[in-house]
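Once you scroll down, you'll see the structures, which are given as structure tokens.
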Structure 1
Amino acid sequence: MDMKDLEKIRKDTSACADVLFLCSAGSSLVPEPVLQAQTDFLKLEAKVGGYRAAEMEAERIEHCYDALAQLLNCGRDEIALTENATVSWNMVFHGLGLKPGDRILTAQSEYASNYISFLQLRHRLGIEIVPVPSIETGELCVESLNALIDERVKLIAVTHVPSNGGLVNPAKEIGKVARAAGIPYLLDACQSVGQLNIDVEDIGCDFLSASGRKFLRGPRGTGFLYVRGSMLDRIDPPFLDMRGAEWVEPDRFEMVSNARRFENWEFNYAAVIGLGVATDYALSVGLDRIEPRTRRLAAELRQQLSSLDGISVHDMGASPCGIVTFSHASVGTDEIAAQLTKRNIMISISPNKSTGLDKVRRSMPAMIRASPHYFNTGAELTRFSRELGVIVGNRKDRRN
């Protein structure tokens, strides 16, 4: 990515002039075209009402499916739009029809919301949850996964990139195991879509859930679900309305023939249009450029943080991505976050409860999560490390 491209991208990201933004793993900055598209639709709604506005902008609304299909390398009929990634994930998980004694294979780094759903069905139905061991660098051990496959396993569900660090689980290798065994494979790509080049055909997942607000730089309150066409009839949506099904006779309904059976009727169409524009924007920049730049910036930040006294970087993985987590030996995470915010530096806190198994396995503290993205610069990372050094240094001086 040359400087001219970066200047254009930063101009489209006006907040870069005012804040040092390192929170794309939480809720990233939307590019100006996304903001403009949403604002234009809201103004149209104010003039003609929501129904007429949706009719007038039907082509732009439908384009969101095309853009996401291009992003993931799938068909537009394999995409469902939802309120968020959690709704997407749960539409599949709670629609699988799991039974007592069925086993789920998952990762040690699995995200809290997903694991809570596992525990809910264990309590309700008596399913079994089997966390697959990790290799030394933290990724799920594919050899162990393969060894655990038997007739009791009815789902492999893995978070691609956990919330609490740069680890990237081997999604493609997991897909090979799942396909060979004929076991449904659900990939939570909430933190990977928008920063990594995601190809569902290459990965081999049957289902993929993701959020619009994170590295994809879309609006909050948007999510989407990929469902492989051949798997559509293996999932019974947990709930249906007149969006996902048609009431054809007084005592009979028929589900729509595509992934929209997992949608419900009411949409924030301004956000849907914004999500489509955000996806177009990412595609125009190119994931082949976004991924290496984001990884490189994160690696540079880890190196700088490692040189600061008292700072521990907690990321794992043989090839970490754009999430960097760290803590300080004596200065509390809340205090560091508050001091950074006063300096117009936007980060987030990764609570240790977000990945409960990893918390226990590694005795994880609450951490600062800094997530650079392709619009960030090396100068911003240097400033971040310098300001952080002042914050922890000042605290040490007061204690002395």
Structure 2
Amino acid sequence: MAYVEGQTVHDADSHVMELPGTVNRYLDPKFRAAFAEKTGRKDVLPEWFAKAAEKAKDPEFRAGAEANILLRKNYEALGAFEADDRPKTLDYLGFTSQLVFTTACLSNFGLEQMGEVELALEAARAHNRMMTEFCSVDRRLLATGYVPLVDRKRAPEIAREALALGAKALVVPSRHPPGFSPSHRELDPLWALAEEAGIPILFHVGGEEKMHKDYLENGLPFVKDFHGGDENFTSLTFMAIPLSVWQTLSALVIDGVFDRFPRLKFGAIELGASWLPSLMKFLDSGCAAFGREERLQKLSDTPSAILRRQLRVTPYPHEDVAWIMENSGREMVLFSSDFPHVEGGRNPLKRFNDNLAGVDTAAKRAFYRDNFIDLMGRGLDPALHDLPSLAAA
């Protein structure tokens, strides 16, 4: 029995758990040595990961995959890194479609911040080859392609390549590129390309500027994350997650990018959503205060209305989704599972359903189905709008 039955649920956030070195094999050979040197990422499989790969093939372990579809996390999850297993994963989950993101490449290895422009562009291309190949096994899997903004003239070229490979959405960092704003006019060809293709521009956690390390020096023992290390978030560093996307969205609205490309949809994925109502109100307030600026006078509507028209976000399961809907708009929020990451929890549907207990059926349908279809545009085949059994009903 599938986790979801009798209901169309689109999953706006899932991941590949690449084994170490996977992306290296998709790099142009002439870049591989420099990539390994700059990032420390080599095409090797350490012992722990080799054991995980062998465990995934063990018949006895595989026999429990369906019963444990949301209990096994990270590398133990079915279809975490073996593409051929992912269709069965979707069958067990019952999701109608699933956006798929990287795990290892979310920050593009910091190459943009290092000033390693050529390596950053090639790493993005390698990522896009890897993701589209993984997702090619099932049309329900919607591959995301990454586009660094660090080279304004070549960004559309990388986006075009990603779409030709089969990417259904384009990811850009939520932090600003070194030296200029994401609203820079020379990036307009990128936005135009995405709008014409009818696919969304997405921001995802990992592409933001992290909390400054000085905030962690508090005279007390260092706090580890829930994985037991320091590479993820704690209660304090979690607070910085929306700061970059807040600033980037503000620039894109105020500098007119949203208005120049009114059919282009943007998605903020795994960045939470409790900040959204405040951003909308703060933007409206700021634009009222500085209303004499010529650029503000050219806006097609209030910033909050512009965001409501073109932005969609994924709340975390621990957030008050009903409150976010009430204070921003029911058309703005999306379901996501974060499969197979631990953060997604063992029963995301229940957590969201409990939170949405007081909203009407139309709002729930918007959260699980309609808003995703609106976000994805032509990136989602109309035949995938609903489960076949529901479409035929």
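Each of structures 1, 2 was scored by distance in nm of label points 7 Å out along Cα→Cβ at positions 350 and 382; the highest score is held by 2.
Computed over structures 1, 2, FRET efficiency 1/(1 + (r/R0)^6) of positions 198 and 334 (r between Cβ atoms, R0 = 41 Å, to 0.05) reaches its largest value in 2. Looking across 1, 2, the calculation of helix-only ellipticity at 222 nm (-39500 (n - 2.57) for each DSSP H run of 4 or more, over all residues; to 500) that yields -10500 traces back to 2. Given that distance in nm of label points 7 Å out along Cα→Cβ at positions 118 and 270, derived from a single structure, equals 3.9, which label among 1, 2 identifies that structure? The correct label is 1. Look at relative contact order in percent (Cα under 8 Å, 6 or more apart) for each of 1, 2: the largest one is in 1.
Bear in mind that the values in this text are calculations on the coordinates, not laboratory data. What you see is a predicted model, and the numbers here were worked out from it, not measured in a lab. Cβ atoms are built from the backbone, for glycine too; each structure is taken alone.
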